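Structures given as structure tokens follow.
Every number here is computed from the coordinates shown, using simple stated rules; none is lab data. Everything numeric here is computed off the predicted structure, so don't read it as measured data. Cβ atoms are built from the backbone, for glycine too; each structure is taken alone.
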Structure P
Amino acid sequence: MSDVSFSQQFVNEGIELLQKLDAASIEKAASGLAAARDRGGRLFILGVGGSAGHASHAVNDFRKICGWEAYAPTDNVSELTARTNDEGWDTTFIEWLKTSRLGANDAVLVFSVGGGNREKNVSVNLVRAMEHANEVGAKVFSIVGRDGGFAKQASEACVIIPTIHGDRVTPHTEGFAAVVWHLLVSHPLLQKTKTKWESTK
């Protein structure tokens, strides 16, 4: 038995993870996202499970802090469940993006632990959405774990949360994805409005 508590071990893993995080990929995402906003494009944020919660939170931040028109398909549970029921889960995001007329000026931001994998039938709705974005010329950005999955192939900039411990890929990826998107909305290229507590003396 180790003398180090689980809490301390988890903290130590987080420190190691942050030290291994590729800042250059985050900078590339920041500049690419800013370019999409500045050319008048919209931002569509996709995620399933815990990443759907991230998508909703990040929409708020990109809209309020960065002054960007942003949406998450998972915020509309009626449409999400109707499409799942009538057409199948794999169609949920691609059909939503088609109805929203996703185009070359727009951007898609994906949160995912594994980045999607069609062959393993994991997060295929994300895969199909990214394929559609590539087809119409919209820029794809992603914050993912493991080896990046399909998101790494489809993205202009892919931020990979490093795997530090194989038993904790999901909590590390989802936890530090939130760190990365908060970095992005605080980035000078993207931030337009001060957050409340920083503007309150």
Structure Q
Amino acid sequence: MARGLFITFEGPEGAGKTTQAHLLGEELRRVGHEVQVTREPGGDPLAESIRALLQNPELALVPRAELLLFLAARAQHVERVIRPALEDGKIVLCDRFADSTVAYQSYGAGLLLESVHQLNHFATSGLEPDLTLLLDLDVSLGLQRQDDWNRMELRGVEFHRRVRAGFLALAKEHPKRIRVLDASRPVPEVARDIWACVEALLRERS
């Protein structure tokens, strides 16, 4: 591949995004691909510092400040990590990306949807995933799976239901890019379906 592939993992809390991203990375490496696994917010020293702020339950961030912190981390991450890896022909697997900002900060926190889309575009310089794997499950089940709760998980069930609704709305809006997978199933079953989606994309690109 002249340009690498950019694959993102999205979904509510407790959906298993991190686990599945690492499993996919291992399988892709096994069949000979160069892979960069990263996360948002984070992936770069500056972005990781912003992540620590965003997850601190003692900080009372207003929604606009929270949004701008996420976007600052994303801008840094895209330019320092994601774009260079794609230019090197790697497959980049990212645990959350711009869809999470739409779901959490617009559908969840109530910020204007059009503004969030515009700011996301600015932060990414128009970079979009080639494939987004939306791991969907009931909000209550997802929160039950969480062991270490940060500021996001503490927002309550209704907030997270709005977030899930946002993800599903995005999936309807972008059916070719976003594949919805039932994340309530055992990890190996979800991983099998993810691999089928990625194999299809690799065949298409080759």
Determine which structure produced the value 0.97 for Cα Rg over 2.2 N^0.38 Å, calculated from the coordinates; the candidates are P, Q.
Q
Origin of the value 0.9, where distance in nm of label points 7 Å out along Cα→Cβ at positions 72 and 96 was derived from one of P, Q
P
Where is distance in nm of label points 7 Å out along Cα→Cβ at positions 88 and 120 largest, in which of P, Q?
Q
For mean count of other Cβ atoms within 10 Å over residues 40-47 computed as 20.0, the structure of P, Q it came from
Q
Distance in nm of label points 7 Å out along Cα→Cβ at positions 8 and 136 - structure with the largest value, from P, Q
P
If percent of Cα pairs over 22 Å apart, for residues 80-167 alone is computed to be 26, which of P, Q is the source?
P
With relative contact order in percent (Cα under 8 Å, 6 or more apart) computed for every candidate in P, Q, 25 is reproduced by structure P
